[in-house]
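Dropping the structures in below, format is structure tokens.
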Structure I
Amino acid sequence: MSDTRHTRLLIIGSGPAGYTAGVYGSRAMLEPILVQGIEPGGQLTTTTEVENWPGDTEVQGPDLMLRMEAHARDVGTEIIGDIISDLDLSKRPFTAKGDSGTVYTADAVILATGARAKWLGLESEEKFKGFGVSACATCDGFFYRGQEIVVIGGGNTAVEEALFLTNFASKVTLIHRRDELRSEKILADRLMKNDKIEHLWFHTLEEVFGTEDPLGVEGVKVKHVNTGEITEIPCKGVFVAIGHAPANELVIDQLETHMGGYVVTKPDSTATSIPGVFAAGDLTDHLYRQAVTSAGMGCMAALEAERFLAGDE
């Protein structure tokens, strides 16, 4: 028999937006329940140096998230290590079902499910996932000490991954379909000055190849976007770093979305198309996608939820 828990405020997700919402929701005496989800702490747990968090010249991403979790817990947020697999927003109280079997009902919901890594969709990419193909340098970079690695992408994610991987790899080749990086200039400058990194412009990944038994990457085939010429590059690891997509599976058929699946919120607000449901962080932010802006939206969402619930009373 499943356990049922009711709360005035249910927070789904545990990145900067979720934990900040927990802090503000607790301070408003809403006694929120926060369900952490599949990746407690969110994307920052797979990041190394964070250099743009106000007050910290440099902080490790996992350490920052542990501090935020502790803060939310200390002020009264009940944090539960569960994964919401189904969410019904058709009527209040809203109902969420956890993988644990617990059913959560709530008078208001804050969605802070964030985003997750995008993949190219290649058959060979899928085949070697976990066996040489990865989307997380901080998770898997250690396994490639002294090896040659390729990174796919040209934005902040790709440049940060490439720079981090130089701590382990003998050589990192950055493959980008354009001839200039889309990352912040300070990151691009660091990459261009790093002797361990080579860049290959105007190329896309066509295929990952390797051994069958045991399964392992031996190299990639890349195609020139203008000439179509195929080049083979030997490597032991392939890191796909082409950005992230909003984790909207729970609400894609229930809330208004735009820009490829980001949840729509009202102007200058975190309110969604359903009263009592608020969205914060990378689930709704297709423009900035920063930890500090996510935290700010988590604050906004909790304050708006408090006002919404006060109006109910």
Structure II
Amino acid sequence: MTPRSTGLIFALTAVSIFAVQDGISKHLGTAYPPIFVTMIRYWTFAGFAIFLASRSAAGLRKTADANRLWLQIARGVLLSTQIVVSIFSFSRVGLAATHTIFAAGPLAVACLSVPILGEKVGWRRWTAIGIGFIGILLIVNPLQVNFDARIAIPIVATVMFALYSVLTRLASRTDTADTAFFYTGVAGAVSITCVGPFYWSHITPGDWFWMMVLCMTGMSGHYLLIRAYDLLDAVAVQPIFYVQSVLVCMIGVFLFGEVMTVNMVAGCAIVIGAGIFTIWREAKLGRMPQGEADPPGSA
């Protein structure tokens, strides 16, 4: 088996695990405060991040030595908050509706990369973003009589994750991926522990089992994703996350009785198509020598 095939298997397994994790998060987020569920999950995540850092070639002290400490901390706090919003969205809006909105993530990243990273986004990618926005309107369907304003929750979560992704790119200019992963877990755990205990809830023995499974899926999924990135370029891994969206929608429909409307399916297809084009376009420009890349404004 080639390294690329192995990397694809790791990535597909990781996103499948993440899909199961989202289903469990919906179950627990419906019964318990999302902040509490996220805090328990982050305690395990932080322990896993510290373990990986201590086993790395650089060692724990060197891994924790960030060149842009406040940026790394901000990333960790932002992601932990985004996960709370996501779990709240799973329980209140639904898995299927939430993940159809999440599919717009790469488009939001492209938009935010302009003011934060100073990247150039030309007419092709702006066109893809505009088409993706049309897909979002189809999903949200604001003209329907019984329009549900709660659809704003996954939109907020999508923008938050896009901001986290852009800040991660910014941090990668001065810090290693190991340092970024360390602060993603540790900073997030510290921040949410400042709030989470106020939402402490009694958990039934059965739900403690699901909480442990949630923590295990988080650790195993992230580990497999790390292995995938070791073998594949990021641009090869990103489109695979759309498989997660499909799996999560199936879990929502078949296990939780959610309904996928025609608008949601059509809008999601448009958004995914626009997102894949945006990812492909970034990869194409990234492979071009500096002198051969499109001039500013043409990407």
Structure III
Amino acid sequence: MKIVFFGSPAIALPALNSLIQVGHEIKLVITQPDRPAGRGKKLTSPPVKVFAQNHGLPCLQSEKIKRDDKVLEAIKQAGPDVNVVVAYGQIIPASIIYFPPLKTLNIHFSLLPRYRGAAPVEWAILSGETTTGVTIIELNEKMDEGPILAQKEVGILPGENAHELEIRLSYLGAELLIDTLARINEIRRIDQDHEQASYAPKLTKDQGKIDWQESAGAIDLKVRAFFPWPGAYSFFHGQKVEILSGQAIPGTFSASSPGEILHVDKSGLYISCGQNTTYLIEKIKPQSKKEMSAYAFSLSGKIKSGTKLG
């Protein structure tokens, strides 16, 4: 089958690689422009572009695909049977969506109609869901509202963060995509129940700030949901510290004010939280420093019980 593939980050690669491995012909890859990244703000190519170059696939980058006539013309020249979209990052216009005979398929990392939007994995964890999944839809002009072709549910593992879950779902989505394409002419499209829809809007940096008045369970969800971006963080002596991992533990310490360090040992920092709960910080990244264990951080900063975060 001739395919034009739309994708940008690394989570799109399992699907693109799987399409190649089973013999589909990738006529064209469309991805986002190079962007500044890292501390040095070095111009960096999207992982999908790097993959395309390494595999000799024609690749185009567009700043605004809705107004880019060159991309539309290139797609027409490619003559795809179907477009495939995985975490592309832009709204695709109708002129492209409906051009191929089999239209455009999209892998979405949730069980639609739940968690439509840019951050479905993060919001599923933040909301305390125990299951999620992937959905293959036929794209239309509305956000994640197209008819469903296939869907598969999986459990969210205890302690699993957004990065880990997203990787798992990317491989599950690739498998489901290959199966869907193999049966595409016989699959019945199922309209979504819009009354059951929920939304997963794009995250912002400010959302990562921890309020120690919340329960340890709620803080644990935030730490897991916001890794690696925007990151869950607090402050120590005016310096920002990002909390990379930890866990809510049974309340074994006497009640203290939220944000207070109750105990320090090799496991990490035990922090008093709201509702008389305790959160154990295990791994941390101080401002302008490399990540380290919370215990190592306590030694370098001479942190003791009674010190307060926030």
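Values in this text are rule-based calculations from the coordinates and carry no lab data. These numbers were taken from a predicted model, which means no experiment stands behind them. Cβ atoms are built from the backbone, for glycine too; each structure is taken alone.
When distance in nm of label points 7 Å out along Cα→Cβ at positions 100 and 236 is calculated for each of the structures I, II, III, which structure yields the highest value?
Details: I: 4.0; II: 3.3; III: 5.0.
Result for distance in nm of label points 7 Å out along Cα→Cβ at positions 100 and 236 over I, II, III: largest is III.
Moving to a separate point now. When mean count of other Cβ atoms within 10 Å over residues 4-11 is compared over structures I, II, III, which one is greatest? If you can, show how the numbers build up before the last one.
Values: I: 21.0; II: 17.0; III: 23.5.
That would be structure III.
A value of 1.05 was computed for Rg/Rh (Cα atoms, Kirkwood Rh); which of I, II, III is the source structure?
Only one of I, II, III returns 1.05 for Rg/Rh (Cα atoms, Kirkwood Rh), namely III.
Suppose you compute relative contact order in percent (Cα under 8 Å, 6 or more apart) for every structure in I, II, III: which one lands on 20?
Working: I: 20; II: 41; III: 13.
The value was obtained from structure I.
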